[in-house]
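Novice: Structures for review follow.
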Structure P
Amino acid sequence: MFQKAIQFLKEVRNELANVTWPTREELIGSTLAVLVLCLIVAIFVGLVDKFLTFVFRSFYGG
């Protein structure tokens, strides 16, 4: 059982050695893109929530 685990970890190490890791600039650019997109989606969801709250309160009072 331990042999299989050791073999698996060796294979993982070999695969990680073959990975093409992003450069620092690529990583920063991708991170900024994700953060900006998350901010845009959060603002959109917040605006939709405010709008729907207004609509439902208009119909049902509140």
Structure Q
Amino acid sequence: MDTKDIQHYQEAKEEGERKAKLDAVPGLIGLGLTREQIAQVLNLSLAEISEIIQQRNINTKDK
């Protein structure tokens, strides 16, 4: 593997990890966690959490 391959692998890995975090948001909302709790647990910003909730049209029941 050369440096370019390693960089591509690292970027793909990071993208996959981020997608997994974002995919976890609906389930965590379903468990009753607040946006703040989810952001803290997943190490994401509140803006990112709010964006995924809006994009996926998730009912948060004012959480």
Structure R
Amino acid sequence: MGLFLLVYIFLGATIAGSFMVAALTAGYTTMMPVIYSSIAGFVVAIPAAWIVAKKIRENA
């Protein structure tokens, strides 16, 4: 669980930031689309972090 949380901290911030930049680049400059894209990034990062942590444990 500790490895998952550590990976999630980094992946969540990275994916949320990428989604936020994508929303701003697409022209959505108001607050709500930026917030929604950040939330979507953190939600997408949950299974991604789980898979990465699982792969790290298998190869360790």
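Derivation of every value follows stated rules applied to the coordinates shown; laboratory data play no part. Because the structure is predicted, anything quoted here is derived from the model rather than measured. Cβ atoms are built from the backbone, for glycine too; each structure is taken alone.
Novice: For distance in nm of label points 7 Å out along Cα→Cβ at positions 11 and 51, which of the structures P, Q, R scores highest? It would help to have the intermediate numbers written out before the result.
Specialist: Working: P: 5.1; Q: 1.8; R: 0.8.
Comparing P, Q, R, the top value of distance in nm of label points 7 Å out along Cα→Cβ at positions 11 and 51 belongs to P.
Novice: Match the computed value 3, 14, 9, 9, 8, 8, 9, 8, 8, 7, 6, 5, 4, 1 of P(r) over Cα pairs in 5 Å bins from 0, in percent to one of the structures P, Q, R, and report its label. Walk me through the numbers before you get to the answer.
Specialist: Numbers: P: 3, 14, 9, 9, 8, 8, 9, 8, 8, 7, 6, 5, 4, 1; Q: 3, 18, 26, 19, 10, 8, 7, 5, 3, 1; R: 4, 22, 24, 17, 12, 9, 6, 3, 1.
Computed on structure P.
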